[in-house]
Structure P
Amino acid sequence: MNLAIFLNIRFYYDGERYTADERYFEFWTSFTEYFKKVILCVPVLTTRERKGAFKVDLKKKKVEICHLPYYETTIELDKNSFYIMPQVKKIVFNNISEWDIVRAVVPNILGISILNQARLYSKPCFAYIRGNYKKSLYEFTGFKKIAAYLIAQFLELRIKNIIKNIPTFVVGEELYNKFQKLNASVFKIVVSLISTNDIVKEITIPARLQKIRLLNIGRLSPEKGVSYLINGVYKTREKYGYDVTLTIVGSGMEESHLKEKIKKMGLNGCVKFLGYIPYNSEIINLYRNSDVFILPSLTEGVPKVILEALANGLPVIATSVGGIPEIIKDGENGILIPPADSEAIANAIHRLINNKNLIIDMIKKGLETIKEYTLEKQRERVIKILRSYYHFNN
């Protein structure tokens, strides 16, 4: 059987190899363990310029790329939908005879269109709802924000109509509660890139608890809440007198603003920006040379960085939004705090610094948690559900 997957990830082709902006596709290409072939239906830009941080392994031709029209952002896709949609429908029509089961990510107009076509041709299909589009509109203002909200509202109505009759996987309790009442076949899933072999075998405890190295990894945009984190670090140093340092890995629209904020607050010596770094040995070393991972997001699905932090033996401080409480249990394998609350960030850091045994317990429980969210376990869960729903063996 062949599995066709639509991903809302930008791919690049230089004539010899494919690369992508995100590693997220690797979870789905791992399904070659169960399918004869995995076909990734993705927007592809053919360019001689080397782009994309992650090389796409075609796994000895068991992975194929189905080229869709390229677009930079979802907003650009929505604006050019009258031009792009007919092309995609033609591509699906020409290829669907080779697809035995179809999966698409929503909310996305291409994902919705591909699922509709698959159902029209009586192909088994399933949906994956990755996030809450309405809650990710922080980067827009004025008319653009209104337009984006209306598009999100329209897409949500289309999603509700589609998922009534197909198995649907969602990220986190929030999305599960939202869509489960529409369809009994809604399942929670964590798209994990952590393999069993990636989990550390030994734990490391900071030698001096008063000198804590915080790590944050993510896009520098308003919904990631990094501004509140910087305020929290300032409060921790001023209120408690701790020698706390913060390393921020990522880039984005707020980068210059955040750097200026740090300068004004006199934090240049203790807050460091490293820019964007793809997941590699350098990132792993950053995890293993830090003491606490902290994620102050205002909205999230289930962030892969939390899984990476747990796998590398770090206690986690994170906001109780989206799918985060699915993974982090307050006081057990991490500390949950309300979003947009710098005081709560400072208090959480203080709580860890004053309790070495709590840090040890959180690290141990975090390592137990991540064993339930490995790529292998989550992939097996998807396959088991699809087999029970469509009664196929592969």
Structure Q
Amino acid sequence: MPRRQVLDGVQVIEVASMVSGPYATKLLAEFGADVLKVEPVDGDPSRRHGPFRDDTPDLNASGLFLYLNTNKRAISLDLTTYTGRKILLDLVATADVLVVDLSIDELERLKLDLSEIAAANGRLIVGAITPFGLEGPYARYKGHNLNLYQTGGDGWLLPSGLSHELFPDRQPLKPGGHVGDYYAGLNAAVGLIAALHARGDSGEGQIVDLNKLDAHVSLSREHIMWYANQGLLETRDTRGFAFGGCVPCEDGFVEIVCLSDGQFDALVELMGRPAWAEDEKFQDLSQRAEHGAEVNAHLREWARVLPRDEIYERGRQLGVPIGIFSRPGDVVNSEHERIRDYFINAEHPTAGAITYPRQGFVSDMPAETDSPAPVLGQDNFDVLKNLGYTREEILKLWQLKVL
């Protein structure tokens, strides 16, 4: 008998593209929600983002889309048409959750009023994902992962560590990929699950304002709190450690951080107790911090001719706080992850066999990936048939490019 999931029976309509909204609904789907993705007729823009297998572009085989849209059904719908909007509103009328990442201007242009939509279905939870929120001076501003990451304050501290040493005057950076958008998607999923829980007590839905900037700031670690409460301004210089950090090896990098005398002694043991480490200026924490550049010079000279994994394994055994900088292949082929069955496989009708990562926890009611991402317009016929449309009417809508 299939195991019941925590969100079984929850009907979710997703009108969102690229990363934040689709990631939020992906999480809901993995906990059992029935997610119906509503895409433009030419598809979610993420379908045009790679990687593509064999570097061959395919709307149904984008690596980004395949990851973000597992366990979902999908229809294509032109919301600029009256009929397209009517179909959407008919779907929302019986749904539990509507996730929208349209801007305020886009909602107005499409004549979609979130308050009216919520009022028409008193139990509906509307999750509105916007760059800066539904209210406030920035409410109508456009936002992208790059400017949101910087506006949230994280870029102020990057580059740091070895990168800062090598490029001390470099402009603020952001990590590669869609880090900020995933922050926002995770924040949205938590907010929506909380709203569903609240509805269990009140029986009433609500509009949840899920803005990306606040998601950034809430995950910005200590430096925002330090400044807000003590007026302390963390910088790239104050953020780094006196020595250690990213250390180049023969075939990669390790991260080493020693915050106590015992940890430093373990590092000295790892390095074979070199003569320089006996100098008086390296015998306590404050003096080592003052002469951190010298420690780093010795550390990097020692590490540059040794294999990464050898340094890591020996350091771990000795109690050195150490980690490796993993390549994608290291993660995918990890024996640890294999034993934990972290990666799963699913067969996609266009892309073939796809390997997916699970969510990062294990419980008695785990998140599951049961089906691959949908092809464009995959469920058009079934969804419209359930709304009462005939085969002829569905064909006509397709000919008119409403679908």
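Throughout, read-outs are computed from the coordinates displayed, never taken from laboratory work. Everything numeric here is computed off the predicted structure, so don't read it as measured data. Cβ atoms are built from the backbone, for glycine too; each structure is taken alone.
With respect to FRET efficiency 1/(1 + (r/R0)^6) of positions 336 and 352 (r between Cβ atoms, R0 = 25 Å, to 0.05), the largest value across structures P, Q is given by P. Looking across P, Q, the calculation of Rg/Rh (Cα atoms, Kirkwood Rh) that yields 1.05 traces back to Q. Each of P, Q could give FRET efficiency 1/(1 + (r/R0)^6) of positions 128 and 200 (r between Cβ atoms, R0 = 25 Å, to 0.05), but the derived value 0.30 comes from P.
Assign the value 20, calculated as relative contact order in percent (Cα under 8 Å, 6 or more apart), to the correct structure from P, Q. Only one of P, Q returns 20 for relative contact order in percent (Cα under 8 Å, 6 or more apart), namely Q. Given that FRET efficiency 1/(1 + (r/R0)^6) of positions 8 and 88 (r between Cβ atoms, R0 = 25 Å, to 0.05), derived from a single structure, equals 0.55, which label among P, Q identifies that structure? So the calculation was done on Q.
Of structures P, Q, which gives 1.5 when distance in nm of label points 7 Å out along Cα→Cβ at positions 112 and 152 is computed from the coordinates? Mind showing how you got there, number by number?
Values: P: 1.5; Q: 2.3.
The value was obtained from structure P.
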